[in-house]
1. Please state which of the structures I, II yields 5.0 when mean projected area of the Cα convex hull in nm² is computed from it.
2. Between structures I, II, where is FRET efficiency 1/(1 + (r/R0)^6) of positions 19 and 59 (r between Cβ atoms, R0 = 30 Å, to 0.05) highest?
3. The value 12.6 for mean count of other Cβ atoms within 10 Å over residues 11-18 was derived from one model only; which of I, II is it?
4. Say we calculate relative contact order in percent (Cα under 8 Å, 6 or more apart) for every structure; which of I, II gives the highest result?
Structure I
Amino acid sequence: MSHHVRNLEHHHFKYDLFRRPGDLHVHFFGTATLSFADAIKTRPGDVFEIEAQPFLLPLRNPLKIAAAPAPGVRIL
């Protein structure tokens, strides 16, 4: 699919929820279908990195698997 930013803004900001003063909106463009179709699988320790020329430093996020939360307590 191909969209102009103007079209994406129109469809996003037509909802009151997304027009609150002071909110910041970040849109990530891309697709997850290519990695899925190529059978790429992530593992703990893999690092996702995004780098763009205008920014000083790249954003790096390592993948970690969180421990399952303790089961809740039910009070009768």
Structure II
Amino acid sequence: MLDVQGLRHTGSRAIQSFIEDYQPLLAVSGHIHEARAIDRLGSTVLVNPGPFKNGCFATIEITETDVQARLDLL
């Protein structure tokens, strides 16, 4: 979902493999601006806040047990 450009997945397979292997709490990326979203891969929260030049950003709260992310606009 965060790496879809048009109808294709165009994200890095190496980054996907790293996330699958190590399950970090959070992964934030913005390379594909059109794929603004929040998703999960295993236990990792994935965030693509979208292009800041369009007023897009994400608010993320990390606690000892959870990650909450929200997409926002200026």
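What follows is calculated from the coordinates using simple rules that are stated; it is not laboratory data. Predicted model, so just to flag it, every value in this text is computed and none were measured. Cβ atoms are built from the backbone, for glycine too; each structure is taken alone.
1. On the way: I: 10.8; II: 5.0.
For mean projected area of the Cα convex hull in nm², the value 5.0 is produced by structure II.
2. For this comparison of FRET efficiency 1/(1 + (r/R0)^6) of positions 19 and 59 (r between Cβ atoms, R0 = 30 Å, to 0.05), the top structure is II.
3. Going through each structure in turn, the value belongs to II.
4. Largest value of relative contact order in percent (Cα under 8 Å, 6 or more apart): II.
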